[in-house]
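In structure tokens below, several structures.
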Structure 1
Amino acid sequence: MFNNQDQESRIKKKYSPTEALARIQRYCAYQERSHKEVKTKLFEYGLYASQVDELISQLITDGFLNEERFAKAYAGGKFRIKKWGRLKIKNELESLGLTRYCIQRGLNAIDSTDYFRTLKSLIKKKASESQEQNLFKKRNKIARFAIGKGYEPDLVWGQIKDLLPD
């Protein structure tokens, strides 16, 4: 069924703490990472929990890991590139195990003017693409779309009522 080469390629290589440190430093230098991502990667390297904790504290001390910096980069990137709203970003950051403080700092990095401008343009674009003739259904579809992207329902409905009046 499987030959020896297939089995060997599926087995993860185990690294010494020194080798793992060098690899994980490159991993963290490439882009901002959460503590959870780094911890998972270190366990994949075959390290024990005590070794993982020691390496993580060293990465923090050396400036390779910083959750606040990660939260700001993550929130800014998801907002600018994927046009996500604050609620969706907050939920994703929570799922990555960040503290409330770091999440709040990340969300504060999003400029309010840009946030409202982006929401308005998303709603306008969706409204122009919609073929729905019934105004009530059209508003509802647009609202579900914007709320699904993580924007606050009260902001969404306020913008929809401004852009699509009765």
Structure 2
Amino acid sequence: MLFNVSQLLRSPVGETRHYVLDAAPPVHAGTAELVRLPGGVLVTVKADVVLDGVCSRCLTPFGYPAHIEFDEVYVQEYDAVTAARLEPPEDADDETFRIGADHLIDISEAVRQYSEMATAMQPLCRPDCPGLCPVCGQDLTVGGCECEREVTDTRWSALAALKQTLHG
């Protein structure tokens, strides 16, 4: 997901370019808008992505859709006309996205970071996934098992005994 911005960097501040993103994992579809700023380019991306996940109940790998949107400023390191190295802005750090001497913007890392943030905490392969048997580990989506899975909490044993005597 590379964009050559050499002409945009020679344009006046506020100049805009619009692009349709090609399908490339994890991006399924999306758009990008690049706006010329005094010290670089503002990149606005809206994309539908397919994320890889592992079901939190049955541990089956699967892919699921998500939507990401972000605005990131890519700082210009070299002048597009003279190729002279520019002073970085005061607020730039190691995490700042940069435009190198080749005047290419690669949004792959930003897409990866925002896709990671969109990842579900406990993804499910389907809403009614029964998961794994806690005793034998059988995948209950494939078939049942013969395990006794009734969980008894010893703190409730007095009430269970009372229930037995009443319903005897």
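Assuming 17.1 is mean count of other Cβ atoms within 10 Å over residues 46-53 as calculated from a single structure, say which of 1, 2 it is.
Working: 1: 14.2; 2: 17.1.
Checking each candidate, the match is 2.
If helix-only ellipticity at 222 nm (-39500 (n - 2.57) for each DSSP H run of 4 or more, over all residues; to 500) comes out at -4500 when worked out from the coordinates, which of 1, 2 was used?
On the way: 1: -23000; 2: -4500.
Label of the originating structure: 2.
Compare distance in nm of label points 7 Å out along Cα→Cβ at positions 38 and 158 across structures 1, 2 and report the one with the greatest value. Walk me through the numbers before you get to the answer.
Details: 1: 3.8; 2: 7.4.
Largest one: structure 2.
Which structure, out of 1, 2, was distance in nm of label points 7 Å out along Cα→Cβ at positions 78 and 134 calculated from, if the result is 3.4?
1
Tell me which structure, out of 1, 2, gives 169 once volume of the Cα convex hull per residue in Å³ is calculated.
So the calculation was done on 1.
Values quoted throughout were computed directly from the atomic coordinates according to the rules given, and no laboratory measurement underlies them. All of these numbers come straight from a predicted model, not from anything done at the bench. Cβ atoms are built from the backbone, for glycine too; each structure is taken alone.
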